[in-house]
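Q: I've put the structures underneath this note.
What follows is calculated from the coordinates using simple rules that are stated; it is not laboratory data. Remember, it's a predicted structure, so these values are computed and weren't measured experimentally.
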Structure P
Amino acid sequence: MTEGRGTPAPYDPPRQLVTGQLYRWVRNPMYVAIVIVLLGESVAFQSLTLLVYAGVVWLACHLFVVL
């Protein structure tokens, strides 16, 4: 049985609170992964622009979840 009985997508949210696997540590693992990848790319390419972009993406994800 799938925990939560739904998808991570906003159009079909889980019907129960999911507290297993990655969700045990963080509420939005997809958003965290996107920001970590962008931070890694900014370090790999030594790009301040990518670092700023990672900050903008983090802020957008945060505001989306909070609001």
Structure Q
Amino acid sequence: MTPTQSGQIVRFHTPFPDEDSDQLYVILEYFSDVENPRAFIQALGSGMILPPTTTVLAEDLELVEFNTEQV
């Protein structure tokens, strides 16, 4: 499922070969008022003081589904 709002936990549905396919991101801002919706994301669990952020196309992301018992 494609993300639609800020606060959702996502991952790339087809990461590059040298990227971690299990890396999770949180959507900080979701921009739906443009022709191609975009999301401003921040990496989770990176261990960095200032985790990396970037803006990507929302269609490149998929929602991570989990229940609260898994957390």
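Q: Starting from the value 32, 26, 11: which structure in P, Q was Cα extents along the principal axes in Å, for residues 13-52 alone calculated from?
A: Source structure: Q.
Q: Now for a separate question. Who wins on relative contact order in percent (Cα under 8 Å, 6 or more apart) among P, Q, i.e. which is largest?
A: Q
Q: If helix-only ellipticity at 222 nm (-39500 (n - 2.57) for each DSSP H run of 4 or more, over all residues; to 500) is calculated from each of P, Q, which structure is the one that comes out at 0?
A: Values: P: -17500; Q: 0.
Considering all the candidates, the number was obtained from Q.
Q: Here's something else I'd like to know. Given a value of 3, 17, 27, 26, 17, 8, 2, 0 for P(r) over Cα pairs in 5 Å bins from 0, in percent, calculated from one of P, Q, which structure does it belong to?
A: Source structure: Q.
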